[in-house]
1. FRET efficiency 1/(1 + (r/R0)^6) of positions 42 and 170 (r between Cβ atoms, R0 = 30 Å, to 0.05) computed as 0.25: which structure among 1, 2?
2. Out of 1, 2, which structure matches 19.8 when mean projected area of the Cα convex hull in nm² is calculated?
3. Could you figure out which one of 1, 2 the value 1.00 for FRET efficiency 1/(1 + (r/R0)^6) of positions 58 and 162 (r between Cβ atoms, R0 = 30 Å, to 0.05) was computed from?
4. Given that helix-only ellipticity at 222 nm (-39500 (n - 2.57) for each DSSP H run of 4 or more, over all residues; to 500), derived from a single structure, equals -11500, which label among 1, 2 identifies that structure?
5. Suppose FRET efficiency 1/(1 + (r/R0)^6) of positions 98 and 258 (r between Cβ atoms, R0 = 30 Å, to 0.05) works out to 0.25; of 1, 2, which structure was it derived from?
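Every read-out reported here was derived from the displayed coordinates using simple, explicitly stated rules and does not represent laboratory data. Because the structure is predicted, anything quoted here is derived from the model rather than measured. Cβ atoms are built from the backbone, for glycine too; each structure is taken alone.
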Structure 1
């Protein structure tokens, strides 16, 4: 059975881009007689607010979406994500990184030449990867702020030589290239986990068989395949859809104050008109 999910972060108001992603996920499940889930990805307590969660549920209901209960809220399962990190830590697959953003930029500048570019910008230059166990222990014991990064080389060695693949409904069989993200942060210093750990764990736990999400998260899937392999988790199929853009071609985003769905509703738009505008008319 096909099981999809829409997993918004309640850090602002939903806009047309979110509406498209939610309708896309629901349509993908319903087309196959499957199930549609709603998950609240609110691990980032520095930005997420309960009032935004209430508004997003109101907006989704107004659009005519129906999801299963209960809704999983990631903030209620931080212990589970911590346990995942503990597993990776005990296997020596993640290491503490004490670097600030300024430290990383300074290291790149001092190395000379162009920085090694990854899919999401300059790759982490491995400053803390080579620290001795004694130095790591001493800095941890001193309470120095730190994140935990994936030791990608060790992870790939652990997984073995077979290529990591996934099936994408839009692009076919894809061979993962996790080196595009390098030693990614898996436990942020400010929230104690990361999107990568939480989403991979939850998709497996909830039995999601088809992950539908925007193409802006395409690069993350390369890393998620590594985590699935390391943790022995099932591999769903994926469908990375296109993004809704404004008149200038810029994708809609909360940080750019894209027009919220509530404003469209207050201006007299109907759910049917919004669905039709996004290509989900009856």
Structure 2
């Protein structure tokens, strides 16, 4: 009987869709903050993690250097105990060769996936020519179809590297934002600018999270601090937490064996 109740509880929880995921951006290689984020995420145990781009230092001229950078990054994220989803940034794709190598490493530059009561869309902002700093062509048509096909899903999230809503020559507010409003997208996450910044436009949360590396774009009081995000998704709401690395520890961060004698000294 007890086992049956546990099974029922498990499936009700899944149907409700409650879960959490983490986001970081712009580590630009194996930064000390990336290592700290991985340690803390393994303590927090979200269902998965998404990187908002600039995973490697980038702009290498040598193909071997690009390959080595991806090997180093992938080796580091092997320490994660959860699934990892990449978003391409300008330091991941900067020319045809780097794009070809990115596709070899990750198979695709834009894609979508479903998880419980939510739908996730990862976009590629690194197109050149007519698509630079905009979202046009095949990808825009794909985006419209994906949103239409999944319109009944409760929560919808968009991830991209460049915050296209801030670019003057972008088609974001002319074409993309109305589309997101139509399909009730709740939040858009980007990196590229090495800060944390929150804005809400017509009920859609627009968030820049580019704080996983050592290079910051602004002063701390203006969002220039190292961070990552933890998003808690419930049946009818989402809650986004901004976390500075260095304050989350496993339960055995200090054990009795390590300080047994010290404890005895301070007992009264």
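1. Values: 1: 0.60; 2: 0.25.
Derived from 2, not from the others.
2. On the way: 1: 16.8; 2: 19.8.
It must be structure 2, since only it matches.
3. Working: 1: 0.05; 2: 1.00.
Derived from 2, not from the others.
4. Numbers: 1: -11500; 2: -9500.
Computing helix-only ellipticity at 222 nm (-39500 (n - 2.57) for each DSSP H run of 4 or more, over all residues; to 500) on every structure in 1, 2 gives -11500 only for 1.
5. Values: 1: 0.25; 2: 0.05.
The structure behind it is 1.
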